[in-house]
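FYI, it's all coordinate maths here, none of it is from the lab. From a predicted model like this one, the values you see are computed outputs, not experimental measurements. Cβ atoms are built from the backbone, for glycine too; each structure is taken alone.
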Structure 1
């Protein structure tokens, strides 16, 4: 039996008297497309922050490809292949999509500090960045300035920047948030088309997208895993319908 891509064991985190993550145990196999859903305050983003090292757990552990990474800093986790999306609006508003992704490639190669020297000199990095953008069907938007891109394209560029780190596991925190309906479907089609050796765990509010693109769904309620199963199993589970699905299709 192969080692899972990502495992959490008894993961717990409290802020004062508020327990936001309670004994969470998740196992994500290699190449999976898992969704993490739950109502507002369920602790979904906190769980992602624990996985990426932005906050430290009070108890429990996180394993990446069988290695305990619980004590590692965020950048060390990225180097081992655990990546989340970036908020590119704040980082690269005046760069083109191609320039932004090229800079991310150079950052991975530890040569970004001299990128200003002459970007055209870094031909291999530019080619890699272009290939990433084309794999996401960026088309003619490759040369457009980031701040001028439609919002759905900006969110897609966030994924492109994450792919520049060569991730083994990609964590997406609400990739379609604020994206118009027609653009969100296109965005998730690009996510679905990612290479099969990249494991994806995503948080998403739109249940139509979740049930369409996730192979398995984890339901988090009050910081604890309520249930995990296939889309069909989750849709039919009365507990899920009571605490989540029964209240409508879009929740936090």
Structure 2
């Protein structure tokens, strides 16, 4: 397998390749929202400069060279060529200004996570191993205030005040997942959607749920947090599949 050739003058090439692969695979999993939704990845020490998808480009077409650089502290960002749409700027700009621990952020309206976000009680009980992964590791936003323009984005960012909690169930909206790397964040996004699907399907049976005890759920979450290299291997395998198919994500 040949390594992808870097496009001239573009920095942070490997990060771009990883992020492009995550976009492509999110589309394959039908976790995208047409030409909406956004992923971002910090590229400086304080996290305020970041890569993200250009305005309203379908996830299935995004290449490494398409990603734009954004400065969360630059008020003229929306006037630049290829600027993100105002909701992407509001949500991700606010997040990268206020949450330096959110190096990577992935926001989607995936089906099952969004169904969970529409329930009056949006908690995810630990009914299986995937659900237990997120035990005490998410925050619920109960105060949706419309499209995530700058004020709404700032409000959402403030909810990530506990570094242990890396998933936001955005009530009436969708889900935001954060992490240190593309691999870690995509892996978390993938398994949260799987967990939400299991829970929603279990509710549909109308049968009583078999809920793990708090102690076992926390033990399981800690064990999975320490599981070696699963996130890196997951993304590496997805990129290998794309490479074998001749996908242009890394161009």
inquiry  = So if we calculate mean count of other Cβ atoms within 10 Å over residues 13-20 for every structure here (1, 2), which label has the highest result?
reply    = 2
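As an exercise: semi-axes √(5λ) of the Cα gyration tensor in Å, for residues 85-148 alone, calculated from one structure in 1, 2, equals 24, 16, 11. Which structure is it?
2
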key: Comparison of 1, 2 by mean count of other Cβ atoms within 10 Å over residues 61-68 - largest value held by   = 2
ask   = Once relative contact order in percent (Cα under 8 Å, 6 or more apart) is calculated for every structure in 1, 2, which label goes with the largest value?
value = 1
task = Identify the structure, out of 1, 2, from whose coordinates mean count of other Cβ atoms within 10 Å over residues 21-28 was calculated to give 19.1.
result = 1
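Once distance in nm of label points 7 Å out along Cα→Cβ at positions 157 and 173 is calculated for all of 1, 2, which comes out largest?
Biggest value here belongs to 1.
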ask   = Taking helix-only ellipticity at 222 nm (-39500 (n - 2.57) for each DSSP H run of 4 or more, over all residues; to 500) from the coordinates of each of 1, 2, which one would give -10000?
value = 1
query = With FRET efficiency 1/(1 + (r/R0)^6) of positions 29 and 45 (r between Cβ atoms, R0 = 35 Å, to 0.05) derived from the coordinates and found to be 0.60, which of 1, 2 does the value describe?
reply = 2
